[in-house]
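Any read-out appearing in this document is the output of simple, stated calculations on the displayed coordinates, not a laboratory observation. Keep in mind it's a predicted model, so treat the numbers as computed, not measured. Cβ atoms are built from the backbone, for glycine too; each structure is taken alone.
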Structure P
Amino acid sequence: MKKIVILKPFIMPLATELVDQIKQAAPDYTVFDYTNDQYTVSDLLDAEIILGWAPEVEEALNHPNQIKWIQMWIVGVDKVPLAKIANNGTRLTTAGGANAPGIVQQILGLMLMQARRLGVQLDQQRNKEWQFPENMTEITDKNVLLLGTGKIADSFVKAARGFDLTIQGVNTTGHPTETIKDTYPIDAFTQPLSEADYVINFLPHTSKTNQLLGASFFNTMPEHAIYINYGRGKTTDEEALITALENRKIGGAILDVFREEPLPKDSPLWQMPNVYLTPHSAGQSDYYNERVVQIFIRNLNAYQTQESLENQVNFDREY
């Protein structure tokens, strides 16, 4: 009997009914649920499909194994040994899209919090102060530049329609997408950057995007513009960002990802009044595991009929 192994999810425990859904979708497989049980590397060697990632999976790839496909619980693969997986002849798919609703809602929430000075007003409530905050504005009619035009960007465009935003995108080649028609290649987006009110970074971390956004990037942004990073922390030169914030070269930042996580206690970002930061929490949601299982089941059906898999990693592109 062919074998599927389920490993511990990234965010929260896996509900029993979701395990049952996987078993029902895989009648030709024996499904081993190791989300709460101890297991060893040898338990993984004869698995054809693995849902999840752990150090034991990497170790299993060092031995003769039957692993044909790994479905990640998470989206980012910058900490996964891509070359080793590719050399094993194993396909790798991510949870791309499962975190999009939560991320988009958190971004819009913090954009509104910054524009409407809600943080100031909450402080005033605690201090029993009745006064209007200064510099209140709206996000209506603002220019938004999205770095990366994948599933999260697509969800952002759909969710933001009520705010009459002008949204432009940046991707590898400048190709338009279904929801973003005005796009630029990643090596030539100075013009839209110089006109953006909000710049939202959804870029993956690869050898090509490592610290891609530095001093020249922030110097090109308008002084009132807000930099938002919900991609990967290492795509940004953090020292250049801090300098830009300290010198008021940009208006502020909304950050969920950082070069080093947890963010060190001595980082100036903690105390900056023009920064909203969260602990890489945007993907956290009680809906998340269910969405990943749905992706896995769709991919399982495609895998068994030898069709293309959703969110399959391109090892050359590193995402």
Structure Q
Amino acid sequence: MDVLLLHPTPCQRSSLAIAEDMLDSANRVAALRGEAAPFRWRTLRPEAVGPGTPAPGLVVLPGLGLASAHDLRAAMDSPAFATLSAALRHLAQPGTRIAGACTGVFALAAAGLLDGRRATTTWWLAPLLRAWFPKVRVEMGEVLYSDGALVTAGASFAQIDLMLHLIETQAGYALAEDCRRFLLADSRPSQLPYLSVATLVAGDPALQRAELHLRRHIARQVPLAELAEAAGLGARTFARRLARVAGMTPGEFAQTLRVTEAIRLYRAGGLSLEQIAHRVGYGDATALRRVMTRRTGRRLESFRT
């Protein structure tokens, strides 16, 4: 398969290097198995993409190396970003699969390629992706999301998960599994173990007060009115501000905090599922499992380190 690696400006160099190294590893592992190399790739700057650029089977866009809304907005207002968006639109031809990771997902969205699709990105920037591109259906907790010919991945080193997924779907499960073993690359089913609700509400003192109140009283159900009171806001104002800042409803806010704490307690060990359920505000292990499945699509046991 012909693969085009886009080298944007700015660029997270580790993300680009991971993409190159993992394609190379797939070819080397294939050689050890007595098989032909499955990938042929080249790295190209967006400004070099034009009418004469052959249509590849796969385009991979690494992260942009940006961590804040200010830096991301500045980059998106630059001529280099406009060139990147134009290159992506040109490459989005029938039969071409396009994959992006981390803040590179914002470029896919700006090019209009994610309209009406589900996508993920760096968890702490997911609220921005949802706010700036309302046509994109953002899946904050997912490490990886595939929707048609578009594949997106989460924070920086989710580039590894993205590349393993692409190797598996383009060259087969057996080769991808051998690459995983050779590279000691563990599977990460979700970004939730890494997600920090406190980080999502950082910079908003009212929401920070609500987060702290909920964390202190996590062993019981905390009604919306009580959370709003802790924030010093009316219930409707609290809900609107939470949606704007963190991209969550009050219910999602509480569930995310409870689920991430349950994952932390489970990975720490020493507690039964029943004990963990009570510590994070659920009546029993069955209720916790139900919420875990609804919120993450997975059982708590799948988050063991």
- Item | For 21.6, 70 (Rg and Dmax of the Cα atoms in Å, calculated) the corresponding structure among P, Q | P
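Matching task: -8500 is the computed value of helix-only ellipticity at 222 nm (-39500 (n - 2.57) for each DSSP H run of 4 or more, over all residues; to 500). Pick the structure from P, Q. Numbers along the way, then the final one.
On the way: P: -8500; Q: -15500.
Clearly, the read-out refers to P.
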- Between structures P, Q, where is distance in nm of label points 7 Å out along Cα→Cβ at positions 48 and 288 highest? Q
- Query: P, Q: which one has FRET efficiency 1/(1 + (r/R0)^6) of positions 40 and 136 (r between Cβ atoms, R0 = 35 Å, to 0.05), as calculated, at 0.05?
  - Reply: P
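Work out distance in nm of label points 7 Å out along Cα→Cβ at positions 16 and 224 for each of structures P, Q, then name the structure with the largest result.
Values: P: 5.7; Q: 4.7.
Comparing P, Q by distance in nm of label points 7 Å out along Cα→Cβ at positions 16 and 224, the maximum is at P.
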- With FRET efficiency 1/(1 + (r/R0)^6) of positions 88 and 144 (r between Cβ atoms, R0 = 30 Å, to 0.05) computed for every candidate in P, Q, 0.15 is reproduced by structure P
- Task: Work out which structure the value -0.54, -1.14 belongs to, where log10 I(q)/I(0) by the Debye sum over Cα atoms at q = 0.12, 0.28 Å⁻¹, for residues 168-231 alone was derived from one of P, Q.
- Result: Q
- Item | Of the structures P, Q, the one that 1.7 was derived from, the read-out being distance in nm of label points 7 Å out along Cα→Cβ at positions 24 and 160 | Q
